[in-house]
Structures are given as structure tokens and as C-alpha cells.
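Enquirer: Presented below are the structures under discussion, each in the form of C-alpha cells.
Values quoted throughout were computed directly from the atomic coordinates according to the rules given, and no laboratory measurement underlies them. Here the structure is a predicted model, which means the values were calculated and not measured. Cβ atoms are built from the backbone, for glycine too; each structure is taken alone.
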Structure P
Amino acid sequence: MRTDFTLVQLADPEVAEANRILRSCIHCGMCLATCPTYVVNGDERDSPRGRIYFIKNMLESGAAPSPSSVRHLDRCLGCLACETACPAGVDYGRLLERGRARVAADQRRPLVERLLRRLLGRVLPYPARLRALFRLVRLGRPVLARLPGRLGRAAALVPPPPASPVGAGVPRAEGTPVRRVLLLEGCVQQNLRPAIHGASVRLLTRLGCEVVVPEGAGCCGAISQHLGEADRAKAFARKNLDCWMAAIEEGCDAIVINAAGCGTMVKDYAALFQDDPAYREKAARVASLAQDISEIVEALGMPPGRVPPGKALPSGFTVAYQSACGLHYGQKIGGLPPMLLERAGFQIAALAEPELCCGSAGPYSLLQPAFAEALRERKLRAIEGVTADVVATGNIGCLDWLSRGSALPVVHVVELLDWASGGPQPAGIRTLSDG
């Protein structure tokens, strides 16, 4: 793609990188069929190629983004499916970050949207604030759910209180510890589904890991990145880097992450801080240690025959596996979780259109409900088209979003692996033994 940036513009490292990415695009259109929003409405402005043109024009002109360019950039889920299909290797995700950051800096959105985005950005990354908001919304739900538009829809989506969170004590590794790992506790997941962390700790300790949850680590920055708040995303990342580096100096074999979106973000820290001399080395070290929990389970080996008598999995228990985009495209390990599930004794039911995003995408379902709901309905139809006992995924956003429409229970992959190796049966699952 031809670009027309001035020398003054190219002196800005951000613009120079955008120019490099733009010039790698060959206009082939291979990305269109993989893009969820293009699949939904067939509008090329809602495709990667269309958004690339919007970003190019916005950056070259230096003018405030047009309402049309903002609308179509906002509709992108950031799933990165287009990067897999691109023969030219266009780094669309990085380009999208540049475009969204420019929109956040230069565009004044309508009041209601500004309020909603500010609420999401100032609450979701903070577990205590999120818990407080959940309590308030549950008390006022009868009134708040009647609010017009996205605010009312957001109030209606607040979940019921989760089961009691995992206790502060961390079990010791079984036998002699073979690895010392840091576990990212994150932000939203510990409020929506604390059982995922409990299953993760049990499984890791069962496999011989000493599990450490460093005090002070928090949101990975992905939520702020989704909202175009690049500086806030980096601030969250810096806090984690400082915290983790202190723990790494005491010994660390891996930083384990059990949310696909967070894992993609942390693994990208090296690129995020490549131009920051104060954090470049820290970010590269942390990114090199980051692993999805399925990766470390694969490395240590899922031991067969660990289920106590009377707790064996039901014969033929079948899992409909939904591959989270963060694993499938962001980390390129989408095939690993179902392989581990099969080794653990589960049968896997293949879904139609497995490559298509479910519509969750961080705060996307609250900001773009029409597209998100259309994609969820498409995914739920795929689930209804198979015979399965449970739906499993590797990301809290997908889990929560699909749970709102699925007739089957939706659980995290690690909950099933924990169950298969001696842990408790995940909540919501019913088997023949339940009567």
C-alpha cells in the first residue's frame, strides 16, 4: 500500500511503525472472509482492509477522526483472525492499537458513550471497585435495567454473586517441587469465576509446582488497550513488570496465565515496551516467561489414572470446545487445550465455524451489543448442532458471554482438567451419578 507521510510525521516512532505496517498491505482481500464483523454484515468498511484505509487516512491527514472512521474502528473485535489469513504478514493488531489510540486522543464521543467507556476503564481493571459496583447494581437492578440503550443492557448483564473465592493459603506442591511458577490473578475473572483460580492452583500443585501469587500484580492492561487508552495500558503493565521482576529474582520458571486475553497481552509486553529503555529488558524477560496454563500442563504432562475410585469421569462425557481468539490467534496454541482434554479422558465435539469469534472480546459486548449478540447467536447455533455435555473455553470473557445463552454449562478448560485429575466436579455440570 502506498503511503504519503511527511518526513516530519515519520520522525514520530509511532507513525513510522504504522507506515511500515501500512506499506506491507497488498490489498488482496484474503482477510475479509475471516473477519467476524464482515461475516455478519458484508460491509467492507467493517473488514480489516476497510479499517486499514481508515487508519491510513486518519494518520496521514493528522485531522480528527471522522465519525465514520470511529464507528468502523470501534466495531473491530481485535480477534486477530485476519492476521492468520494475511499472506503479506500485516501486523493488523499493532496498527489497530495506533488507530484506537488516535481516536481516544482526538475524538469527543457522545456523552453516554463517554460515560460508559470511562466507567468500564475505571472499574473493570480494579477488583475491589468491580465488586462494589456489582453490589450496587444488584441492589438497584429493577431500576437500572430499565435505563435506555447500553447502560440498561450493561446493568442487566451484571452476574449473580460467585461462589466463595479461593482462600489465601496456597497448597504445597505434591512431592518435591519441580517448578516455581507465578500465577496472574488478574482483575475481572476473580469476581466472575474465582473457581478458575482454585482449579488452576490445585492442578498446578498436583503436577509438582510451587504456585506463588505475587502481591501487587493486577490487571494486565488489556482492558485499557481495548478502549484505546494506551498510556493506562502501559501503566498497568509497568506495575506488573516491577512486581514480577522482584518475584522472578527469587526464582521463577514461568508466569502462568489462565485467561487467553490476558496471556496474549502479557506475551506482547516485549513489543509494547521495545522503545522504552527503562522497561525494555524487564518486558522481554516477563514475556519470555509467560505461558498459558495449558502450555505448562503440556510441558509437565497430564498424568493418567489420577482420579480416585468413585470419581471417574462418566463414560462418553463430551466437551464442545470453543477456541478463544486469544489462544487461537493471539498465542497460536488453540489446538492445545482440546488435545489435553482428550488425554484427560474427555471426548471432543467439533463445532462449525470454530475460527469465528464468539463476540465477547473484553468490553466489546457492552460497547457493540448488536455485533456481539449476532456473533454469540451464531456460536450458540454451532453448539446446539453437536451432542455434548458441557462447553469449555480458555477465556473468562468467552465463558461469561456464552453462559448467558447456552443451554449447556460453560466452564474453563482448567476446571475440567482439575476434575479429571482428582479435583471437584465443576459447578453446573450434571452427570448420571448425580441422580
Structure Q
Amino acid sequence: MASDPQFTIAASPRELENARRLVREGRLAEAEQAFRGVLRNQPEQVEALRFLANAALARGAAGEAVELLNRAANADRSDIGVLMELGVAYRAADRRDESRYVLERALQLSQGRNTTARLLLANVLELDRRDELALAHYFRAILEAQSQGQWLDDNSTEPGLRQLVRHAMRYVANGRRALFDAALQPVRASNPEASMRRVDRALSIYLRESEERPSDPRQRPTFLYVPDLGSTPFIESQPEWLPSFLQGVAAATAEVDACVKDFAPVYTNPASPFSLDSLLSRGNEHDVPREKRLPVYQRGLLHDSPRKHAPRLLAALGETPLVHIPRHGPDAEIILLPVGTRSTLRFGRTNSRCGMAVALSQSSSLQVIVGGESRPLAAGDALIFDPGFGVEYANAGEGEARVLAFEIWHPDLSSTERAALQAITEAAVEFDSRLQEIG
């Protein structure tokens, strides 16, 4: 049987352990010879193939490394570690298409969770000058790794990855800055004399180039903080359109009743951890909601029930400075609070918007609590507040409370600042969509 050419003698445990011992002792040249001995008896032994491939890469023999790692990959096509090493070898051999293919396969096998595979893939995409895709993969790899306590500094980064991680962070910082600068360029060109100081500071904070924070620790917008835009929970200004708006809302009482009657909860998939929506604080996610929230607009999309039943209400909202940004705003909802209940605490996305709460006709009186400060709100009245302080509604009356809540632009922003902040948000939404699409 030993003379049969089809018969392969398996490497003995002693041969394999000897090779491993030599590696542990740092005798790498001897370890390489020992692993070659292992392969003579067991040509597809994966550990030996990987060691020899990495040794070949270290001396610049990328072609040999590719051949060895292909043999290892053929032995186990689901080994993510082998696929990543093969991707590196293909990259070293300047075979970028093959490198990208195997790294995408490694990422797919990990269900998108292997941050090292994503980092390596981003690097290959960068070498291929596919800059937008490289930026998205680098950024997502960094976000995911840091959420797991990795890549925060050299101590939390594997030594072999440190140089590439540092490069990725520089690439992301420069790439995101360039992306937002490009988005703002048309606004600057159209309004060369307008002051953009607050917007520039806001963007620096968003990109983590600046450590500037709100002076009041209660103010915690989850997406974008604009400095020097007030720091009080409630906004005292009364816009000129408010009386007409309240009349329009009062005339839509029957429409609101129809929407409430037609209400059915809408269940959606959880937001991507990279989306703007995931940045919204919704209190304890395990809490059972104590209120019903009937969406009117959600991320700019008009829901069917108000479309069918509430033309007057929609016309009234249309007279306000709603924030119209595709896939982002406006947001508007009708909140129903049973007697004796208090809504979940929510923090707004940015202080460049004001929250507005209107107690609808026949609503029980309630309290609007912003930043821990409470104001009464009677039926037919409105309050304007900074949602970055966090808002709750409490019904201490004897009947159901009904609140129309929505976002409007902050009245102290200039038209140029609004245009600039809209451009920043649109760029952020587009980038967020790209992060979700890459899987």
C-alpha cells in the first residue's frame, strides 16, 4: 500500500509540533524548513501553507504566496482567515480584481462583520481609485471596530494592522471633509458675502475636528450641533404665521379624528447603526411605549392616512417652515397620551431645528417637559422648544391628550445658513445610504 502513488502519508503530530515550536522560539528560517517537511507528507496542510505563504510575502515572492494560499483556500473555502491572506497576497501581486473578489467573499462569509476584511477591501478599492466606495468601507470598518473597543489607539489595534488603520483614519478624515466642502461650495458661491461662521463651526464639530460642545450639558442634539444658536429649552419667539396656522389646525379636528380611527401601527426594520435615524435617542429601547404615535410625515414621506383624511391639516403644516430634505425630513406626528401617562424621552437631531407642539382641539391639558423644565399646554395652544434638550409629554388631565408635534427651521437662522445646513444634511444622508448599501 505504501508504494501506491495515490497514497499520501499524513504529517505526524511530532513534525507539526516541532514546526510550531520553532515559530514560538523565533527561529523562522528553521520553521520554514520544518513546515516544508510537513507539506511533503501532507501537501494540503492549511497551517503549513499559510505559514509558508506569509514567509514568501515577507521576502517579496507574492506569486508563490498566491499559489500556496490558493491551495489552502481550496482545502477549506469557508476559511475567512485564509481568504483575507489570499486577498493580501493578490494585492501584493498587483492582481486587484482577484484581491477584491476574495476579500468580498471573506466579508460575505462573515455577514459583513469582519472589520479587518472590510479594511483590506477598502485599501484595494483605494488602490483601484474607487475613492467613494473606499471611503465608505474605511469609515464603516472604523465605526464597527471602535464600537467593539478596537482601533481606539495603538494598544487596541493589532500590530500588523496599525499602519493601515492609521492610514484609514487619515483617509476618512480627508475624504469626509472633502465631501462636505464640495456640498457647501454652491452655497458659498451663491452667497459670497454671507456669514458662514456658525455653519463652519458646526461642521467641524460634526467631523470631530473640534471639541466645542454646548455650554449647557442638558443640550444633546444627536446629529448636528450649531453653536451660538441659543441655549434655552424653550423658544420664546412667536412667529407671524402662528395664529393662522393654529386656526388651520383647529379646523382640521374632524380630520384628526379620522386619522386616529384609521391608525394601524407600522412595523419597520431596525435602522442601520450607521443611519441618521439610529442616532435618535428613544429612551430605553426595551420600554413598552406609553403613548401612540401616528406619523404624518416620516423622514419626508407622507403617510397614507393623513394623505387620505387630512388635507386641511397638511395645508396648515405647509404654511410653516418645515424642513424638506429627501429621506430625512420633515417629521411630523400626532401623539396620543392616555390619562396619567408620560411619553418616552426623545432627543432631537439638531438644534438648527425647533420642535413645535400643538395641543389639538378637545385634548386634555398636558405638560411639555424640555430639558427637565415643564410648561403647561392647553388645547389650541402651541409651544416651541429646542428638541436637543430632550422632550417628554405628560398627561395629568382627565381625558386623552392629543399633540401635533413637528420640526421647523430655527427662526434665528439666515436663509444662507439654512441652505448650508440643508446641503450638509443631504450629503450626510447620501453617505449614510452608501454605508448601508455596501452590506
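Enquirer: Out of P, Q, which has the highest value for mean count of other Cβ atoms within 10 Å over residues 229-236? Don't skip to the end; give the middle numbers.
Expert: On the way: P: 18.8; Q: 16.1.
The structure with the largest value is P.
Enquirer: Just checking, which of P, Q has the largest value of distance in nm of label points 7 Å out along Cα→Cβ at positions 301 and 317?
Expert: Numbers: P: 2.3; Q: 1.4.
By distance in nm of label points 7 Å out along Cα→Cβ at positions 301 and 317, the leading structure of P, Q is P.
Enquirer: If mean count of other Cβ atoms within 10 Å over residues 93-100 is calculated from each of P, Q, which structure is the one that comes out at 16.2?
Expert: On the way: P: 21.4; Q: 16.2.
Attributed to the structure labelled Q.
Enquirer: Work out the source of 29.5, 100 here, i.e. which of P, Q gives that when Rg and Dmax of the Cα atoms in Å is computed. Spell out each step's value before the answer.
Expert: Values: P: 21.7, 73; Q: 29.5, 100.
It must be structure Q, since only it matches.
Enquirer: Comparing distance in nm of label points 7 Å out along Cα→Cβ at positions 333 and 389 across structures P, Q, which is largest? Don't skip to the end; give the middle numbers.
Expert: Details: P: 2.7; Q: 2.1.
When distance in nm of label points 7 Å out along Cα→Cβ at positions 333 and 389 is computed for each of P, Q, structure P gives the biggest number.
Enquirer: Where does the value 14.5 come from, among P, Q, when mean count of other Cβ atoms within 10 Å over residues 213-220 is the thing being computed? Display every interim value, and only then the final one.
Expert: Working: P: 18.0; Q: 14.5.
Considering all the candidates, the number was obtained from Q.
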